[in-house]
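In structure tokens below, several structures.
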Structure 1
Amino acid sequence: MSAQNQYPGYPHPFAAEPLPTQEMIDLCKKHTLYTWSANDAVNPLPIARAEGVYLYSPEGQRILDFNSQLMSVLIGHGHPRVIEAMKHQLDELIFVYPQTATQVRARLGKLMAEHTPGDINTFFFTLGGAEANENAAKAARLFTGRQKIMASYRSYHGGTALTMGLTGDPRRWANEPAPPGIVHFMDPRPYDYSFGNTEEEVTANHLKYLEETIVMEGAHTIAAIFRETVTGTNGLLVPPKGWLQGVRALCDKYGILLICDEVMAGMGRTGKLYAFEHFDVIPDIVTMAKGLTSSYFPLGAMGMRDKIADHFRKNVFWGGLTYNSHPVGLATAEAVLHVMLDEGMVENAARMGKVMREHMDRLQAKHPSIAEGRQIGLFGMMDVRKNSKNEPLAPYNGSHPAMNALAKFFKDEGLFTFVRWSQFTCNPPLCITEAQLAEGFDIIDRGLAITDAVYEG
């Protein structure tokens, strides 16, 4: 096969002949640094192209993208309408500094205000989710005049200094000490599943604990409570019934802002455009990224309610980014939102979520090593257990040979997803079909023989 046929779009003016796959891998490892890993331990997945819900290796192996890469390619890979919009923006205007007004900035701001619930009508654009969260914390502190930010232990909010401090999971440890003023609280659901209460009891007990924490910290010192609306990589945890409404009420009682981090859960993933729409609350600030551009271009955003926006109409917002409101990013987001709305992808996430639920229930009934499957829309995760007491197969922040073998099986069988601790994710693009979902769960079904073999009964 010629290089021109094997690599669509080749040649282009600055490209040499495509490298052999192993040489490409070796050069990537030699000259670039990979995330969250010791570089020598990384075994990069070689990818040549992507289309729809599939990735393709340089040798042509088809891989079902069951995690939307980093839970982010929500509309699927290579959508022609978005690519065309990006090309058009490149021809029109590539970059101007943030203190300008542009056509695309005006259009996207209006579009987002029209489709964001409540009075969230003003947006600050960043280059990604961590920067959106960083600026949300900054806005909360400036607006309230308070310094402390509360966040939960089972959370991830980004890789900058402040957002790494807000993060509760073990990625925080190596980055400590964190910036001052961060207070972590336990989640409504414990890690080891050892509870037998109803959702209402869990909610009541946890809100009592959370209010006591607020009082002990000094409510007058707390600017905001930061929360992933649906916890992502730390368990795919949907809030128990009434809990988020209770947190909203506590925030109102003590003059604390509620910030919903929807970098992962937002933009249609849960079967609604914003995950907070499931819980009958309006946050004071909502952050988003990932699905906002479906990762076709780096972009994040912080949306704020009118009372906060009005404050910054008269008071300086002490924040800025070179790439704030980058025209190409904004054009990408505009096109992605139109595609998502025009093609019914949010509704498809809701429909396919019910199909995913059926697959998860079927696998739990069939495989003794499955403790539970959780999902809301196409936001899903399954837990693997070592015994009937529902003890996780791997310890917190640890691994198990069977989980490593399961990850290898998925990769060998052409399924891309994340295996972490005792869990694996089920987060395909929102354009996935029922047949493609079945394809993914068939591979999972066969792979679970590995963990069933070490189940202790």
Structure 2
Amino acid sequence: MKKEISWNEKTVGIVSLGCPKNSSDTERMISDLSSRGYQVVPDLEQAEILLVNTCSFVTDARRESVETLLELSRYKEEGKARFLVGAGCLVSRYRDQMGELIPEIDLALTTFDEHRLGEILDSVGGAGRSSAPIKPSLFPLSSARLTPPHRAYVKVSEGCDHPCTFCSIPLARGGQVSRPLEEVQAEIRELAARGTKEVTLIAQDLTRYGQDLGLSDGLADLLERIDGEGGVPWVRLLYAYPTLVTERLLSVMARSRTVLPYLDIPLQHVEERILGLMKRPGNVDFMKRLVDRVRTALPGVVLRTTFITGFPGETEEEFQSLMKFAEWARFDHVGVFAFSREEGTPSYDLPGQLPHRIRMRRRKDLLALCGRISLEKNRELEGQVLPVLIEGLSEQSDLVLSGRTKGMAPDGIDGEVLVLSGQGRPGEIVDCRIVRGRPFDLEAWEVGVPEIPEE
């Protein structure tokens, strides 16, 4: 911290970058600031305090975070703002270097101190200790939401204990810390009272939830409690670790009234040698058994995964094995990332670093395969009537509505349903007949609404 300032209007402008977990952190900071008399304003030019919640997952995310911080520092130079706060993963990862790297920042706030933002700003502004209660928890309940009212993300744990050699998350967020069951329940209960239709549970690893609290199968325990109350119609899970998808978890999901038959299990690869270099378990046979086990326990389940192409030392034969597995598994949704050499991670210094063009070519080939499979699976849905959660007007065209089936995660993760003729309002769940499957997206008519005649 560099200076003491007397706040005039206590207005704050916020830019939140990165994943839903970052958005959840931003919501909690907004809630804390509001409880202390700060006003969050949508127009950055009207704010005397600027906050950037940064991301550092891959090189492009770090670049965007740095560029955003530098761009907002110009608001200070022009006299439009008085104080710049950098928070989030980038700041945590480079906590000891931020002052040297970006001296324009007045306050560098790590993910471990974000819950103290209001207290710190009060101190900077000469207010001393605020009369508002200090929240020592990493997970204070939030009254602020960046998502539309009908859906929300609920973070159940922070950090990660897995030693994946390609991942920088532990550098920024540390080891796993789980929220108590009662706290998560209370937040979801509050959301249900507001009329929230969908809650997405998020963590670096949902399936490890509660182990630090002494729970042997904490996620299953949590889902049973949530389902017992039944307040939110749709409960979605992001993300599951391959070796921690237990039989009890699958059984709880199969019996649930509210937990969606949707599971995201990032596999990253299937070849045992590459997985070993990644410090991850498994091989082709294990991954096949896992897919079969989940589909047997949850008939009709929507499966999502992610893969990394071009990991150091990956041979063409090992990549083709990954392609063959993807062809066999026919996942509903797949994210494909070319290996990103992340400073500070063990994979940064691994031998066999592959040229950028090979990493990207393999990503392109795998994406093309997965796109073809997605098209085939979406065409199989043609003629079916499915419940669709309406989001609003589509970004593809303001002449049609955008929605999602139970098999589509929010915020563009899994595509959308284009409702060509419909009257549903944002937050309503309406029955729609699928009329056309596209790669990643679906086209539909709302049942009971006159169809638009084709020209």
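Numerical summary
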{"quantity": "Origin of the derived value 162 (volume of the Cα convex hull per residue in Å³; candidates 1, 2)", "calculated": "2"}
{"quantity": "helix-only ellipticity at 222 nm (-39500 (n - 2.57) for each DSSP H run of 4 or more, over all residues; to 500) derived as -12000 - corresponding label from 1, 2", "calculated": "1"}
{"quantity": "Distance in nm of label points 7 Å out along Cα→Cβ at positions 190 and 382 - highest-scoring structure of 1, 2", "calculated": "2"}
{"quantity": "Test item: mean count of other Cβ atoms within 10 Å over residues 262-269 calculated as 22.6, pick one of 1, 2", "calculated": "2"}
{"quantity": "Answer label among 1, 2 for the case where mean count of other Cβ atoms within 10 Å over residues 22-29, calculated from the coordinates, equals 13.4", "calculated": "1"}
{"quantity": "Structures 1, 2, by relative contact order in percent (Cα under 8 Å, 6 or more apart): label with the highest value", "calculated": "1"}
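Read the figures in this text as sums done on the coordinates, not as results from a lab. Nothing here was measured: the structure is a model prediction, and the numbers come from that model. Cβ atoms are built from the backbone, for glycine too; each structure is taken alone.
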